[in-house]
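We did not get these values from a lab; they are worked out from the coordinates using the rules stated. Remember, predicted model here, so these are calculated numbers, not experimental data. Cβ atoms are built from the backbone, for glycine too; each structure is taken alone.
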Structure I
């Protein structure tokens, strides 16, 4: 009887293990687009994933972890000189202090399926630890994820409060009389992630 039970448990464990796959993030195909807003408009650009992985089980999305190369920040929609100046400023100690903190990271800690989803809309709510400048804070955001023939695709937008990571430059929450020079505390990162 014991041998039969042990055999059943081993088969069950093997079935569970076989029903999950870990996919490596395709850093060349994955696109992260950041948006920072201010009183007089907004700026956008791209930033690259250094490496990452997605855990997919028979029930769907189960885990995700990415490391971001903070030195890869680029700007779009500006003249070359403006792109260089803003890019260097974002890498400076006023913002992400890239010389000291070369990477940022996100690791999912809880993933919940949405009970009712509009066609093409988010089908998961993802909560995880976002680490920037060595500071870790929780963040939750909607994700649309699905399995493709050769991997997993995930799309969504994560919004975080930069001041929680010590980035207070021209924040209206900490400085008075900034007028139209105020920069919004909320930063958006839209992502289109492919893992194979």
Structure II
């Protein structure tokens, strides 16, 4: 099991460099860059992580970012419902087929862009919004599913895309302190539970 450190997408370059150096000093195995990172040969942070022999992974608490917030104005049905009203603050409606289609398209772009940089075997992470893990959709269709099940439904859609790009790649999902077999929705075979 890899000992990994996550770098938030809003972290500046200087701070990223410091984090990478500390990760190497503290014998971490992997650095997890945001899926929105510039994955190219000129990225100084990725070069530095490779220099220290750290594995490169991609993702983080970015699952809800796969559905652009700008869609809320005209397509509220894509977003989660709370007390009868659609909200665009955290997560989305995972039982809406249009939402899943958009998530798959965005995941395909982000996974494809990072494929050459992420260390093989490739590991990606799509985790629920930190601090808002239990805030999911309460629309009539989603009410049949627990927050953990809604999370798995959403991550399953991205896992399908990832399997098509690289059958050996793995995708983590959030630990709701519930074993997946206790839920009714099965995670895909290329998924693994990430413990806090």
Structure III
């Protein structure tokens, strides 16, 4: 099977499920925008032409997109999102979701993708589902000293947007302590959060 055939199967079997849940778009990227919350589902071809990745992204419209270039919410790609994950293929498929050698194999893989959406896909988007509730909970559950410095930056910006300056300050301090010595831009961004 090839990518075109596999994408047609996804369009016929998975995309209606996503669209029933509020995602919109066509092609390989669908988006759901609800207030400041932006959800992105993207199909990305894997190298070798025999498989794809199913990317999940969540973003808040007041956060700078990853990559630094401003992007309109309706044009946001998964790579721009602060929160990202993938819908993982079954164990053993090391390089994405295989298109399959036959139409039957492709259909079987797409059926499995639809069933996986029910669990891991929905779970990812539910965790980043509503603003401010989901993000307040995320901040409460996060130990600033156990996250990457860049994650601390994102969380500090969210805390400031929520008016929680004390939590933002704790995140900034933890991020500065964990940032690599040469990460001067990251350190500058962290230092600027509290002055916003």
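Numbers at a glance
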| item | result |
| --- | --- |
| Winner on percent of Cα pairs over 15 Å apart, for residues 119-174 alone once structures I, II, III are ranked, highest first | I |
| Comparison of I, II, III by FRET efficiency 1/(1 + (r/R0)^6) of positions 71 and 167 (r between Cβ atoms, R0 = 30 Å, to 0.05) - largest value held by | I |
| Structure responsible for -9500, with helix-only ellipticity at 222 nm (-39500 (n - 2.57) for each DSSP H run of 4 or more, over all residues; to 500) calculated and labels I, II, III on offer | II |
| Value 3.4, calculated as distance in nm of label points 7 Å out along Cα→Cβ at positions 23 and 143, assigned to which of I, II, III | III |
| Origin of the value 135, where volume of the Cα convex hull per residue in Å³ was derived from one of I, II, III | III |
